[in-house]
1. Have a look at P, Q and say which one yields -23500 for helix-only ellipticity at 222 nm (-39500 (n - 2.57) for each DSSP H run of 4 or more, over all residues; to 500), as calculated.
2. Of the structures labelled P, Q, one was used to calculate Cα extents along the principal axes in Å, for residues 22-125 alone, giving 45, 25, 20. Name it.
3. Hey, distance in nm of label points 7 Å out along Cα→Cβ at positions 134 and 158 derived from one of P, Q reads 3.0; which structure?
4. If distance in nm of label points 7 Å out along Cα→Cβ at positions 14 and 78 is calculated from each of P, Q, which structure is the one that comes out at 3.6?
5. Have a look at P, Q and say which one yields 22 for relative contact order in percent (Cα under 8 Å, 6 or more apart), as calculated.
6. A value of 18.9, 60 was derived for Rg and Dmax of the Cα atoms in Å; which structure in P, Q was it taken from?
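Laboratory data are not the source of any read-out in this text; all were calculated from the coordinates shown. On a predicted model such as this, the values are computed, not experimentally measured, just so you know. Cβ atoms are built from the backbone, for glycine too; each structure is taken alone.
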Structure P
Amino acid sequence: MALKITVTSTKGGVGKTTLSANLGAILADLGQRVLLVDADVQPTLSSYYPLEQRSQHGLSHLITAASTDNIISQTAIERLDLIYSDDPQGKLETWLLHAPDGRVRLRYLLANLEESYDIILIDTQGAIGVLQDAAVLAADFLVSPIPPEILSAREFSRGTIAMIERLRPMVNMGAPVGPLKGLIYRQDRTVDARLIAQQLKRETYGPSKGNITILDTVIPNTVAYREAATHRIPVHRWEAKRPGPTASARETMLNLVHELFPHLEGTALNCNPVDTERGS
C-alpha cells in the first residue's frame, strides 16, 4: 500500500512545488516507485521535469470520470510518474464543490493506484478551496514548508490549525486529517531557525493536540535549488557536494527523507553520475 503525502500550505509562494518535485525525485533515486499528483491550477509541477511519455488525460479526468485509464505520464526520471494538472480555467474546483463526495473523492480514487506505487506525493494550490481540501484529506500525512520569518510562522500556526479544525468532521466520511509536519524552508544565514522552530512548537503542538510537529531538517536558502529547477534536474543530483558549513542539497534532502520516512534510512542512493558531476 502506498504512503500518500500532501504538500500543502494556506499561503502561496512558499515552495510547495519545488519541495514536491525534489522530494519525489530523491525518493525515486532511492528505489521507490513514486507518483506525483499536480493538484494546482498553475501546473508548475506538471512541467518541472521532462516527460518521456505524456498521457492522454490528467487530474481532471481522474476526478470527474472516476477513471485511472490513460492518466499516468512518465517523467525522464526512472520510477517517477506524474498525474499532470489539466484544469487551466479552474473548473475542477466548481465541479468538486457540487459533487456530493467532492472533498473525499480524490482519497478513494487514489486508492485504486496504491498497488502500483510505494509513495504518492500530492502538490497543492496556495489558496484555500475544495481542491486543496480534497488533497489534504487524501493524505496519510501532510508536509508544509514554512518561510523562516516570525510573521509567516505565526500565520502558518493560525491558518494550519484552522484548516485542520475545519476538516476534522470529515473523519465521519472515512477521511481523517493526517498529522502535519512543518518544514522550515529557505532559511538564510541571518535567521535563527531554532528560535522560530521553538516558537512554532509552542504555538502549534498544544492547540493542535499534537497533530502538528516541526521537523528538525531545515532547507537552506541556497542558489542550488533555483539552478536545479532551471535545468530541470533534481537538486540532490545538481549539488552533490558543497564547500563550507551549509549542507549540500544532497545531504539536506537525504536528511529530510530519513526524517519523513525512517524505514528508508540506510537505502543506497542511485543517481546518474552525469547529473552528479557538479560540485559546489
Structure Q
Amino acid sequence: MGGVELLQFALAGLKNGAIYALVALGFTIVYASTGVINFAQGEFYMLGGMLSVWAYADLGLPLPLAAVVGVMTTAVVGAVFELLAIRPRKDGNPLALIIITVGGSMVLSSSARHLFGPLERALPSFSGTGTVSILGAALEIQSIWILGLTALAVASLWYLYNRTSLGRAMRACAVDRNAARLVGIDTRRVVTVSFLLAAALGALAGLAVTPLTQTAFNVGPSVGIKGFAAAILGGLGNPIAAVAGGLVLGMLESMSIAFISSTYKDAIALIVLLSVLFWRPQGLFGRSGREKV
C-alpha cells in the first residue's frame, strides 16, 4: 500500500472519528452529571439529520436555517426526555434509568419512522460536493465541515466548563453531585442542561454527516454503540478523553479496512469496547488506582 492510499484511509478515519467524538461527548456529559449511560444518544444523532432534512425538504427552509432547526429541536427533545422520563424516577437507581433510556431510544426511533417514513433521506452538501487534495489524497469539502464543527463544539464546551458559572456547576456535579447540592447548586437544572447539550451534540453529528451518508430512522443504534465505545475507550466522564477516544476508534476502523477487510469494520467498536472493559476499565486516558475509604 502506497503512502497516498494510507493517507486516504487516515483522513477517512479522522472524519469518522470526529463523528464518534461528538456522540461520545454526549455520553460523557450525561454520565458526568448523573452517573447514567444514556442509550438514547444514538437517536439524538438520528433526529439531528432527520429533522434537518424535514425542515429543508418539507418545510422549504434555507439549508442554514434548517440545520439550526434540526439541532435546536433535537436539543429540546433531549431536555423534554430528561424532564418526562428521567426526573420522575426519584430514587435515581442507575439500572432503572439505563433501562428507561433504552426504552426512550425505541420510542424515538419508532416515532421517527412514523413521522418521516422508512426511506433514507439526504441533505445537500453545505458548500459544494468538491474535494481538496492533501498530499495527493482527496478530502471531501463536507468532511472539512465535519472536522471544523467538531473542533468548534469542543472549543465551545471548553469555554462553557471553564469560563461560565453554569459550566463550573456542571463540573461540581461531576465531582460530587450531593456536595454540589449542599452548596446551593441546582442539580436538577444541571442534569436538564446536560441532556440538552448531549442531544445537541448528537444532532450536530447527524446533521454534519447526512450529506455524505444520508440518514434514516434506524441509523441511531449503530452510531450510538460506536459513540459509547469511543467514550469508554477514552475514559467515561472526561470530555477531552471522549474526543480522543472517538478519533482513535475512527482510525482503528479505517486501518482495519486498509489492512484487513471492510467486512470487520463494524465489529471493531465492539472489539474495542470489550477489550477496554476487560483490561482497562478506566479507559486509555482515565486514572487507575484504588478508592480509599
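1. It traces back to Q.
2. This figure was derived from Q.
3. Among P, Q, the structure yielding 3.0 for distance in nm of label points 7 Å out along Cα→Cβ at positions 134 and 158 is P.
4. P
5. P
6. The value was obtained from structure Q.
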